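The structures considered in this document are given below.
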Structure 1
Amino acid sequence: MSADDPALQSLIDRVCAAHAVRTPLEIRGGGSKGFYGEPARGEAFDVSALRGISSYEPTELVVTARCGTPLAELEAVLADKGQCLPFEPPHFGAGATVGGMVAAGLAGPARAVAGSVRDHLLGATLLNGRGEVLSFGGQVMKNVAGYDVSRVLAGSLGTLGVICEVSLKVLPAPRATATLRFEMGEAQALQQLNAWGGQPLPLGASAWWNGMLVLRLQGAIAAVSAAASQLGGERVDEALANAFWAGLREQKDEYFDAAKSRPLWRLSVPPAAAPLMVPGETLIEWGGAQRWLCSDAPAASVREAASRAGGHATLFRAQDKSAGVFAPLAPPLDRIHRELKRAFDPAGIFNPGRLYPAL
C-alpha cells in the first residue's frame, strides 16, 4: 500500500496534526460496531475512503482488502469463487467494514471449529500515531519472524492505530450442510457437546437455548450425511436453518430481541464448564465455550461466576457501562497493554479509553 495514495495521504496528514497537539481521534468506518467497548472519545476520524480489494488469489486462498471495504462486498466476491471467511464475522449493520471486522475481532457461530479472526489474519498495514505507515506479516502463513504484530490488531478496537489494509486467509465454502435439533436441558447439552467434540464429526456450529440444542454439520456430502444419520435428532428445513444461523450470527434471533432491554454479557469459559447458575437467560455457543447471558445481576456477580469457571466476562451491550466493559487486567497484562499503546501511539490519540478507560 503506497503512501502516494491520496486517501491515505489525507489520513497521514490528519494524524500528524493530531499527534503534534495530542488531539484524540475516534476512528470510524461503517459505525456498525460503535456500541462495542467503552464509550469512544475524540474527534470523528473517518477512514472509509480507504476502500477496495487490492488483490485476490482464489487458488492461493488469500485476499487483501482495504479497511473501508464493505464486509458484504468482500463476502460477495469470495462467494462468487465458492469461498468464504470461515469464522463468519458478524456485520451488525449494513455499514460493516473489513477494518471494523478486524478491530473488533468478533466471530460468528463457526468460531469454535474454524478459528478466530486473528487466526486468519496473515498481514496488515497500519498507520500509527506518528503518522508512519507500517507493514506486518504478508500473504502466507509462515512468514513471521519475531512478534506477530498483525494478529495483535485483531480485537484492539483501533487503540493502536488505523488498520489500513489486511491480508486474510479464506477457505472453500462447505459442500454440504445439515442442521439438527434436540430437546434437552442445559447440563445435558453441555455434556453432549463435549462428547461429540471428541469424535470425528463434521461439526460446524452449535447453539443451546431454552431447552433446545441445535447442531450444524458442515463438510463433504458423504461425511455430513453419515453424521446426520448417526446423531439422529430432528432435521431442520434448510431455509429455516439458514435463517436461524444468520440470526444468531447477527444477533437478530429471538433471544437477542429480549436482550435489547437488559444488559447482555458475553462469557468466555472452558467448554466443559458446568452451568454457571447466574440469574438470567443463557444462550450457549461454540460447544460450550461462549455463553451469552441476559441478566440484571450485579457485574461483580457475573464476573465472579465466569472467573470461578476459569473464564472471563465482557459487558457486550448495555445502556449503563459504568461497571466496565472488559474484565480488569492483571498487572502484568496491564503493563503489556500500556507498553504496546505507547509504542504504536505515543501521544495517545487513537480511540482513547475504548478498551479500558485509562488506556
Structure 2
Amino acid sequence: MVSGLILMVLASQRSRAEVEEKRGMKQEEAILAGGCFWCIESALEHVPGVVEVMSGYTGGSEANPTYEEVSAKQTGHYEAVKVIFDPSRLSYDEVLDQFWRNIDPTDEGGQFSDRGSQYRTAIFYLNEGQKRIAYASKSKIEASGTYDKPIVTPILKAGSFYPAEDYHQDYHRKNPVQYKIYRLGSGRDQYLKRIWGKEKAKATGKGDNPTEAKKYEGRTDSELKKRLTLLQYNVTQKGGTETAFANEYWNNKKEGIYVDIVSGEPLFSSADKFDSGTGWPSFTKPLAPENIVQKEDRKLWMVRTEVRSKHGDSHLGHVFDDGPRPTGLRYCINSAALKFVPKEDLAKEGYGEQLKLFEAE
C-alpha cells in the first residue's frame, strides 16, 4: 500500500507539473518601448488577453541598471515594458496594434514631454516570427496614412530585459494623483486624441462626412455551412488553401474592392493588387488595416504569418516580405475567402465611401 501511495503522489505531482507546463506554454511575451513606461504599462494592462505588464529597461549595455543610471543616459537602455499575454485570446499583431495607438512613432528624440534616448520608441522582437509580424505591422501603419511624417520606431532584436524598481511597477495604481498630473502635463493624451480621434469619429459616423456606421459580424458554424460552398468553408474556417491558378480572382483585373466572404468587411483594393506569379490574388497592402489580424503560423514545418479578418475571423491567407514597392509585402490571399465588389456596384452594395479610391485625380 505504501508503494501504491507513493506512486499516486508521484503521478499527482507529474499531473500538476504538466498542467503548469501547459499554462506556461499558453503565454507569450512582447517587449516594447514607448516612452514613459508608466504610461505604456497602464495602457496595455487593460487589454483583454494581457496577463501582466512589467516596467523595465532594455536595449543597453549595462546589466541590472538603476533608474538613475538610465535617466543619466549612462547605459543606452530604453524605458520599456514586458507584456505577457495569452495567444489564444490575443495575437502578437494585436498587441502591436495597441502599442501603435499609444505612442508617437514619428518622434526620434523621445515621447511628448519626456526627451532623451531612454524615452525613444522601439519594438524588440524575441523570435523570427515576431520579427516578421513586427515589420508587417510597421508597414501596415505606414501605409495607413495616419501620419504625415515618417515612422521612425525601429524593430530590434531583444536582449536582456531588467525589471525596474518596485516603486515603478503599477505606478499609476500606487500613486494615482501624481500619475494623473504627470499624464495630463505630458501631452500624450492630447496627441493621441488628435491622431486617433479622427478615425474613431469616422468609424462611428460622427466625423466630418457622417455615414452610417457598419457592423461586420461573423456567423455561427451552422449558418456558415449553409451559406458557404465547401471550399469557402474549408478555407475560411479550417485554414485550407485553394488550388493555384484555378481560383476565381487570381487573374481578375477589374476595378473594385475585395471583402470578407463571411462578414463583408472591406479587406483589399484592386488598386493594390499585382501579379505575383503565384496563382493566388496578391496585394501590396490592406485596404482597411484595422480589419486585418496577423498571427504566427507554425504549420507545414515552417514559420509563416497568417492573415485573418478582424470581425469575421476568417482565414484569408498569409503575408510575406517579398512583395514590390512601396510596402515590400505580398498578401497572398485565397479567392475563396473573398467576395469581389466591382466599382460600379460599390454604392449599391453599401460601400459607396470606397468610390473615392477610383476617382480620377
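None of the figures in this text is laboratory data; all of them are computed from the coordinates on show. Here the structure is a predicted model, which is why all the values come from computation and not from measurement. Cβ atoms are built from the backbone, for glycine too; each structure is taken alone.
As an exercise: Rg and Dmax of the Cα atoms in Å, for residues 122-305 alone, calculated from one structure in 1, 2, equals 21.3, 63. Which structure is it? Going label by label, the one that fits is 2. Distance in nm of label points 7 Å out along Cα→Cβ at positions 218 and 322 was computed and gave 3.1; which structure, 1, 2, did it come from? Corresponding structure: 2. Computing relative contact order in percent (Cα under 8 Å, 6 or more apart) gives 14 for which of 1, 2? This figure was derived from 2. Here P(r) over Cα pairs in 20 Å bins from 0, in percent was derived from just one of the structures 1, 2, and that gives 25, 51, 21, 2, 0; the source is 2.
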